[in-house]
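See the structures that follow.
What follows is calculated from the coordinates using simple rules that are stated; it is not laboratory data. This one's a predicted model, so the numbers in the text were calculated from it and none came from an experiment. Cβ atoms are built from the backbone, for glycine too; each structure is taken alone.
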Structure P
């Protein structure tokens with residue numbers, strides 16, 4: 001009896017992993033979108049401090065608000081196209097919604113309340129992204145995605161030691177290396193899967 005249960009559990013896990021391959025490939029567009037959006041925000045913030053531009057009071061709320069609206073609309077459109085929702089898809093969605101909410105809270109609530117300074121935002125968000133990428137790699141069965149978490153966590157440690165304006169540049173570089181480029185790779189992979197079918 002235990003052997004039958006073990007086989008059923010292994011078959012279930014294999015089905016979740018197989019389902020997740022298409023799910024994670026579809027997410028490449030979201031990774032690219034957020035990577036580019038946040039990189040633009042980080043660079044704009046850096047140069048606004050250097051050149052003393054005074055628009056940051058509305059800039060980040062508008063940028064993140066736009067990002068959330070785009071993500072919700074894209075998810076609704078995807079929901080209409082997808083006939084059945086898989087367990088892997090539900091888990092992946094929950095992981096990234098949880099990470100997104102956590103990063104939004106870190107980005108706004110802590111600085112509004114004065115709990116911590118703005119220089120702490122990037123390292124804390126890097127830590128959350130590391131968790132998201134670790135979970136995504138495990139769910140999708142793609143080790144290279146899990147390994148991206150090492151880059152996010154190492155970057156967080158570096159930024160915690162820097163504690164200055166240049167953390168914005170480090171975070172922008174990380175967004176390109178560990179978010180945008182992997183998103184492009186995932187998108188290319190999804191296109192290949194579609195063409196192979």
Structure Q
């Protein structure tokens with residue numbers, strides 16, 4: 001059915017055109033983010049801003065939408081989230097959210113400094129349950145809305161695990177993916193277990 005093939009080709013071409021990005025616009029929107037995240041998205045622990053360079057656009061976009069809508073960054077104990085939410089509200093349109101997310105993905109990721117220590121061998125065992133969503137190399141999985149942990153600072157992962165476990169994140173009924181994540185943190189008995197699984201994630205940079 002040649003007509004069907006033609007329709008599919010036209011549809012796909014239209015879809016790609018509708019979602020084409022303007023790198024210059026994304027860079028312009030990102031200028032506000034550089035004050036905390038750095039010009040290269042390298043992050044700054046001193047202001048609780050994680051490394052974001054190279055994060056998948058779909059994940060960055062999803063988190064910006066959560067911050068903008070109040071699904072994330074409104075819990076009174078989420079100090080860092082409450083710092084981030086006003087910044088997200090300065091992005092004036094959904095198109096600019098997509099543009100800046102695409103720009104963040106285009107930035108070159110770097111490993112960054114290891115700031116925490118743990119037992120990666122024990123961490124590998126703990127990570128077995130994480131693998132189903134985040135992948136064997138912590139590369140993430142868009143189909144499951146699971147971010148690439150390999151792109152995140154170790155101190156940031158620890159802070160987020162603590163937030164999920166304590167209910168600071170993952171308890172808003174509109175945060176579907178957060179509510180999926182929270183029970184997973186319950187499998188980590190204590191902070192040492194968190195440090196161990198983070199040590200294993202850190203080790204994946206070399207593999």
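Observations
- With FRET efficiency 1/(1 + (r/R0)^6) of positions 76 and 156 (r between Cβ atoms, R0 = 35 Å, to 0.05) derived as 0.60, matching label from P, Q: P
- Structures P, Q, by relative contact order in percent (Cα under 8 Å, 6 or more apart): label with the highest value: P
- Of the structures P, Q, the one that 12.7, 36 was derived from, the read-out being Rg and Dmax of the Cα atoms in Å, for residues 44-115 alone: Q
- Which entry (P, Q) yields the derived value 58, 42, 36 for Cα extents along the principal axes in Å: Q
- Entry that produces -29000 once helix-only ellipticity at 222 nm (-39500 (n - 2.57) for each DSSP H run of 4 or more, over all residues; to 500) is calculated, selected from P, Q: P
- Answer label among P, Q for the case where mean count of other Cβ atoms within 10 Å over residues 100-107, calculated from the coordinates, equals 22.1: Q
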